[in-house]
1. If distance in nm of label points 7 Å out along Cα→Cβ at positions 147 and 171 computes to 2.5, which of P, Q did it come from?
2. For the read-out helix-only ellipticity at 222 nm (-39500 (n - 2.57) for each DSSP H run of 4 or more, over all residues; to 500), a value of -17000 was computed from one structure; give its label from P, Q.
3. Given a value of 0.85 for FRET efficiency 1/(1 + (r/R0)^6) of positions 43 and 123 (r between Cβ atoms, R0 = 30 Å, to 0.05), point me to the structure among P, Q it was derived from.
4. From which structure (P, Q) was mean count of other Cβ atoms within 10 Å over residues 27-34 calculated, if the value obtained is 22.9?
5. Thinking only about percent of Cα pairs over 27 Å apart, which of P, Q has the largest value?
6. If we compute relative contact order in percent (Cα under 8 Å, 6 or more apart) for structures P, Q, which one ends up with the highest value?
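Every number here is computed from the coordinates shown, using simple stated rules; none is lab data. Just so it is clear, the model here is predicted, and its values are computed rather than measured. Cβ atoms are built from the backbone, for glycine too; each structure is taken alone.
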Structure P
Amino acid sequence: MSEPKKDKNAVRIPPSIVWRSPVHLLAFWLGSGLSPKAPGTAGTLAAIPLWLLLRHFSPSLPLYLALLAVLFVCGCWICGESARRLGVHDYGGIVFDEVVGLLVTCIPLLPALGWLDAEYRHWGLAAAFLLFRLFDIWKPWPIAWFDRRVEGGFGIMLDDLLAAVYAGALLCVLVFSFWLPRNFNCSGAHWLHGAC
């Protein structure tokens, strides 16, 4: 008979455990998940410097998607292993999933796509942050269904990936409705190669 699962909201993880383990340090995204209030929001905020760094290098869409795929696969192991060591599935302080979720939400903001006028990039990032947090907390169907039924690291990552897809889709609507560059030209697929 397996031992009962610990309630993820009733457990407090000592910071020393996180700081001593590279797995926990990544899962808690460099300690941001240790925030006593809203660790998911803190982890998402702590992901913004990574997005800004990636935006600075302006990767093409295929390269960015490949990076996200690698981060997702690594995240499945990192989050699953951290949860296993803690003995708590999807502990609130495990926020690597939020990091990947924000990066997925930000796909429409990639400079390589040329969809976002430069003067609106801060508004775009703020919208990405708020939309991702909204869908990650709200968990509309089928996110909540998967969140309850899929276990392990894949389950931890999957609900945030789905929330990011919802948030990114709504962000696309905002970008195309309000923030497109004046000289944007939709013809052709040249933006796929980062040459807008």
Structure Q
Amino acid sequence: MIVVVGGVPGSGKTSVIRRAREIEDFDYVNYGDLFLELARELYGVEHRDDMRRTLSIHEYRRLHRAVADRIREIDYRDIRKPVVVDTHFMIATPTGFYPGFPEYVIRHIPAVAWVLIEAEPDEIRQRREADASMRKRGGGIEDDIWTHQDLNRSAAVLYAYLTNGTVYIIHNRQGKLEEAARELAEVIRRCRTGSL
């Protein structure tokens, strides 16, 4: 059983997932990390930025399929244990927003739930500023948090439609990480028991 969790950078999605994992047992996959790991294996890529500069569209597609295959392998190891995939539903680029999941990947890893972690734009801006020393954020289109979150919602609905899954939206309010994590753990528990 696969549950995909997405959110804009700074929404706190990874923090929510980490805390939820202390509450509810599940396997965890970071889509971007696995993508980079396989890019290293298959193409000798060392950094995420190198992927954009050196890989062809054909190689990108091959990597997406390889990531989907790996996620399915993890899912099949123990069908009673959920797999939570940490990713981005839409990716802000200098030329616009790019879907985080190609259609062939969505159909290959049919998630039962697509969960969005959201926060107020001002809170997200504050989190990004606080974490600026750790990460290099893009600016520009990435600063349009309302649009990015709205597009994430649209993508979640489309992805759920293609997998016959459900969409959940969890609000990760400042200082309320525990609340958001408990809500995510409950969503995973309900998906596991079939009480959607």
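1. Working through the options, I get structure Q.
2. Q
3. Derived from P, not from the others.
4. Numbers: P: 22.9; Q: 16.9.
Working through the options, I get structure P.
5. Sorting by percent of Cα pairs over 27 Å apart in descending order puts P first.
6. Details: P: 27; Q: 36.
Ranking P, Q on relative contact order in percent (Cα under 8 Å, 6 or more apart), first place is Q.
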